[in-house]
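Each structure below is given as structure tokens.
Since every read-out is calculated from the coordinates, none of them should be taken as a lab result. These numbers come from a predicted model, not from an experiment. Cβ atoms are built from the backbone, for glycine too; each structure is taken alone.
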Structure I
Amino acid sequence: MLSSIRQIQDKGKTALMVALIIRLLIAGMRWPDGYRPDDVIVNYDLKIPGCHCLNNKQMIEYIKKTVKNGIRHKIIGITEADRVFPSRFWHDREQSETLLGFWQDVKLFNQVFWDSHVGTSVDVMLRDTRQRAYIPDYDKRKDLINYTMIDGYTHRIYKGLRVLNVSKTVFPFYDRWEVIK
């Protein structure tokens, strides 16, 4: 599953990504083929023991390997995807070939989350491969993230979804002020 999380600054994009990863890990504890922390690869400092934290250059190389080496059953989280796969106005064969691998997500049982600011800031191939789109709205006063999910499979829009107690259930697991390199 390829999921985008897009919004303006300070609306909870990465926080929602962390919450969704945590939910997958909690669900994974309940069934034998579920995701484990060792299955998580992100390009930020995710403070969950066992997760793999890469820089942007390493993330690009990892994504290239996913299809080439048949890497399966992973949760991949890319924050500030516009820095990893920027929008381009020329043909970049290497970036195209890297992103082509994302179309194998179903066969490889990978969950991919990426976030970026609104607009055309990410590569069109990345935008066009997503199956779900999330739109978060962090409410600091209520300590929650309200979000909408647009599901490309069911062609439905789910409004009124929430992540509660963000300061306790999400923020301890990453540094929202970390500079992504």
Structure II
Amino acid sequence: MKQAIAIAACGLFCFTSGLYLGVQKANDRVAELGEQYKKTDERVAVFTDLSDPKTIQSYVSQLRKILDDITFLGKLIESGQVADEALAEMKRGIDTKLNRMVTIDEFASSVNLTQSRMAQIGGDLDDLYMMTEDIDDKADKSNKKINKQLNTIQKELDDVKDLLKTFNKKKFFHTHK
């Protein structure tokens, strides 16, 4: 009887330890996915800002200014009023402006990458949700089984107590003086 109780207690301990470790692992994975989501969300915010009509208008305005500068340069060159130094300085300014601009291909690639990462995170979150539901179901089933076993053990203990009371009443146990 003591062995059965010890085995049941050991089994209960092992089960709850395993359940605890499983929940800890799930919590760690949720935290990891949360960090990935946060980073992705920050990147999406940058791309949202870049796709804002005001930002695009600003880029278009800058491009028009560059075209105006190029047209002006063309006129200066035709008139012969430009020195090599002035051209070099203007070229450096134009190169600096062009280097700071994001190309449409880079932007589209970044948007596609962000969308695929968001889809992957959504799938991971769905998988994690299903895993936690499975753990909850298994835990409920295990708890019901353990409660049933504990009720059976309690019933058997009560039966033994009743038998001992009956034996004591019938004086099956003799005390020798």
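A few remarks follow.
- helix-only ellipticity at 222 nm (-39500 (n - 2.57) for each DSSP H run of 4 or more, over all residues; to 500) from the coordinates reads -33500; which among I, II: II
- Origin of the derived value 19.5 (mean count of other Cβ atoms within 10 Å over residues 36-43; candidates I, II): I
- Highest-scoring entry among I, II, by relative contact order in percent (Cα under 8 Å, 6 or more apart), is II.
- If Rg/Rh (Cα atoms, Kirkwood Rh) is computed and equals 1.56, the structure in I, II: II
- Structure (I, II) behind the derived value 2.5 of distance in nm of label points 7 Å out along Cα→Cβ at positions 28 and 164: I
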